[in-house]
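Structures follow.
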Structure I
Amino acid sequence: MNHLRWKIVALLVAPLTFVMTLDRTAMAVAAPTIQNELGLSIVEMSMILTIYFWAYAIGQIPAGRAAERFGSRKVLFGTSTLWSLMMLATPLGTSFAWLFGCRLVLGGAQSADWSSSVVALKRWVPASERAKGNALLLAGLYLGPIVAAPLTAWTIARFGWHAVFFGFGALGLLLGAIWWFGYRDTPAAHPLITKAEVEYIAAGQPPERAAARGPLSRCLRQWRFWIFGVQYFLLVLIQSFYTTWLPTYLMRARGLSLKAMGLYASLPWVAVFVAVFVAGAFSDWLLRKTGSIYRARTPVAMTGFVVSALALTAASRADSIAVVIGLLCLSFAAVGFVQVVVWSATQDLGRAFAGVMSGWTNVWGALSNVAGPMTLALVVKVTHSWASGMIVIGVAAACGALLWLFVHPERPLLDDEAAGPPPPSETGATTESVGNAGGSRNDALSRH
C-alpha cells in the first residue's frame, strides 16, 4: 500500500485551500495601498472587502450540492480557475465597480473550495482516519494567515500591489491544473493507486445510500441540522476575534508597538496550526481505542469549547503580556481541536450528502465572521472595555459545548429517512464497521 490517499490530501487538496486563503487575505493587506492609489472612500473600500464574504456565504450550499453531484474534480478545477482569473483581473481595472465585481465573483467561486475538499476527503479517507485528514485541510487554512500577511506586504513593498494579485492568480491556475491531472473522484479510478489501498479505503467507508433528491429540504426538517449550524456559529465567534481584532486589541488595549504586535499576533496562529495536527491524531486514536464515534467527537468538541472560552476570558483579565499571549494561544489552539471534530462530524452526519452538510456549516461560519467582529465592536463602544467584549464572545461561545450534547455524530442525519429506523440512542453498544486497520482487517466500531 503506497498511502496515495495522504499524498492526495497533503499535496492536492490542502494546497488549494492554502492558496484560497492567500487570495482571500491579499485584498485585506493591500487595501490601504489600493485605497490611497485609486482614491476610494472608506465606505467604498469596506464594500469591496465585505462583498466577498456575502458571496462566499450565499454560494456554500449550492457549491456543496454541486460537489456531490458532479464530483470534486470538476467543481474544484472549474472554480479554482475562475477565482484565479479574478485575481489576475483585479489589477486591470481602477474603478470601484471593477474591484467590487472581481471580489463578488471571487467570493462566489471560492465558496466551492471547502465543501469540495470535504467531499474529496470523505471519498478518499477511511472513517477511522478522517480526523487526521481534516487536520491537514485545516492546516492549509490556518497556514494562510501566517504566510499571507508578510508575503503580501513584502511583495507590495518590492514590486507593488499589482504583483500580489498577478502572482497569487498564477499560482492558483498552476495548482488547479495539477489538481485536474492528479485527482480522481474515486480511489479505484486513480492510475497510481494499489489494489490493497483501494480495498483498505473501501473497507473503511461506512455504508451509505446514494443521496436522494432534495436533501436540503429534508435536512431543514431535522433539528440536529440546525443545532450543528448554530454550534459552528458560536465557535467562529471566537475565531473571528483572531481574524479581525487581535492586532488592534494588542496595540490599543495592551499598548504594544507595531513591531511587537506583528510578532505576538502571529503566535496564536502558530498555536492553532500545531493544534489541528495534535487534534487529528488524538481524535483518530480515541476512535480506535473506544470504538465509538460519539466518544471520539463529542467530548473533544465540548472540552475545546469550554477551554477556548475560559482562556479567552482569562486573557482579557490578565496583566502580564506574556500571560495574555499564552492564554490567547491556548484559546485558539482549543478552537483548532473543535474545528477538527466539526469537519469530521460533517462527514459522519452527512455521509452521501457531506457536501450539503459542509456547505450549511460554512454558511453559519460566514455569518459569524460578520456578526462576531460587529458584536465585539459594539460592546467595546458601549462599555469602553475590550475585556467586556471578549467576555461576551467567550460566554456565548461556551454555549456551543452544551449544543454538542444533542449533535450525536454517530447517527447519520437522514438515517431515519434513507436507511430505515434510527439506531437506539444508548450509551454503549451498537456497532458499525469502519475499517480501522490495514488492508484486510476491519474493526467493529461502536455507534455509541
Structure II
Amino acid sequence: MAPPWVQELHFPHLHIPITIDHMTPVKPSGPTPAALGQTLYLSNLDDMIGARVFTPTVYFYSSHHRRPVMKTLHDALASVLVPYYPLSGRLREARNGKLEVFFGQEQGALLVEAHSEMALADLGDLKVPNPAWTPLVFRFPNEEPYKVLDMPLVIAQVTHFSCGGFSIGLRICHCICDGLGAMQFLSSWAATAKAGTLITTPEPCWDREFFRPSDPPLVKFPHIEFMRIEDGSSLTMSLWQTKPVQKCYRISREFQTLLKALAQPKDNMSNVTCSSFDAMAAHVWRSWVKALNVKPLNYELRLTFSANARHKLNNPPLKDGFYGNAVCLACVTSTVTKLVYGRLSEITHLVREARFGISEEYLRSTVDYVEVDRPTRLEFGGKLTITQWTRFPMYDSADFGWGRPIYAGPIDLTPTPQVCVFLPEAEADHPSGTMLVCICLPESATHNFTQLLSLTDSGDPNYVNIIR
C-alpha cells in the first residue's frame, strides 16, 4: 500500500545523557584584516530584533570512517575563519543600541567535544526533528534566552555515540548570516574538511554597507509586520497556557500538487499562478487557526514569512558571496472569519501578493523603518511565522568527508510555538520533492489539525466547498 499523501511522523520521548569532555576556542589559522579593537558595521537587516538569536541545528553521521573527527573539524574551521573572519569576533551594542562586530581579546569560534553512552539507534527515527535532541547543541550554563552579546558567533558541539556515529550540533548567530549565508559558510567549512585544503566558493563578501539607511530615512510602506498588536484573541493564550507539543508531517509532492490546483482561483482570467509555497502556507495557516478555534471571529491575525530579496536587488546588484541578512519579512493579514470560512484560493492569493510585494524599494524602506523605529521586542500577538528551509542545500552542504548527514535541520520549536518550519526530507540521491512540516499545537488541538491538514475533515459537510 502506498503511504498516505500526508503522514504524521512520531518521535520517541527520550532523555539523552551526555558528558562534556573538552571545550576549545578556534581562532583563524592565519592573518585576517581584523585588528584588535576594530569594529565592523552591521546593517539594519542584520540588527532587526528577530535576527538577535542563534539558530540551532543538528547533523547526524553514522560513522567517522577512521578520520579523526575533532581534528578534522577544528583544522577546517580554523582555515575557514580566515576568509570568514567576522565570525571570530563578538557582538556589542554601540551608543544608540545598534549592534556591531567587535574584535577584542576574547575571539574565535567554540568547538565542544562530548560523548554519550547511547547509540544512534536508541534515538529513534533520525529523520524526524525531536526536541529531546536539545542536549546535542551546546548552551552555556545559565545562558539567558536570546543572548547574543559577548558570545562566540559559531558554537559547534560534537557528540560521539557508542556505536561510532556522531552528531554536530551547530549554533550560528543570525545577525551575521541569514539562512542562505549560513549554508554558504557551512558548505565552505565542510568542503575544506573533506578536501584538507581551504575551499571558498563563492568568495565570502561582507559588504554590509550596501544596506546603509537613506539620509534622511524614507519609510514608504506601513510595515505592518513590525507593528505591535494588543493580543485580544484566544490564540496566544491557548498556545502559552499549556506547553504545546511539536508535531511533524511528511507532505508528498502529489499532495502539494493537489493543493496548488485547489488553490488556483476558479475564474482565473489573468492567468495568475500560485506557487507550492503560497498554497502550503495558506493551507497550514488556516488549518492551524481552525484547529485552535480562535476567537473572536472578527479578530485580525497575521501570517509572516521571510522572503529572500537577493534577486530583487539590481541598482546595484548584491555581490556574489554576500552572506549577511538579505531577507524581508512578508506579512499577510486576515480576520479569523475569512480564514476559517473563506476559500483556500482567497487566502493563497493574499500570501502570493505579500510575497510579490517584497521589492528593492520595500527592502530599502524596511532598512529605513528600523533606523527610525528600532523594535526592541519580539511580537507574537495573533501571529504565525513560517520559515521555509526547503530550498536550502542542507544535506549537500554538510558533507565533511563522512557523507551526507542522516538528518540536517532544527530540533525544538516549542520555545517559540508560533513558528512553523517547512523542511526538505533527506534523500540519498534523488530529491522526491517531499517536505516536512513542523508546527506546535496544544495537545487538545492536534487531532483536529491533523484532519484539517490532511483534507479529511469529514465532520464539516461544507469542507470541500470551503477549501475550493
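Here are some notes:
- Here helix-only ellipticity at 222 nm (-39500 (n - 2.57) for each DSSP H run of 4 or more, over all residues; to 500) was derived from just one of the structures I, II, and that gives -7000; the source is II.
- With distance in nm of label points 7 Å out along Cα→Cβ at positions 50 and 314 computed over the structures I, II, the top value is the one for I, the highest of the group.
- Identity of the structure behind 4.5 (criterion: distance in nm of label points 7 Å out along Cα→Cβ at positions 42 and 66, calculated), options I, II: II
Each value in this text was obtained by applying a stated rule to the coordinates, not by laboratory testing. Because the structure is a prediction, the values reported are computed rather than measured. Cβ atoms are built from the backbone, for glycine too; each structure is taken alone.
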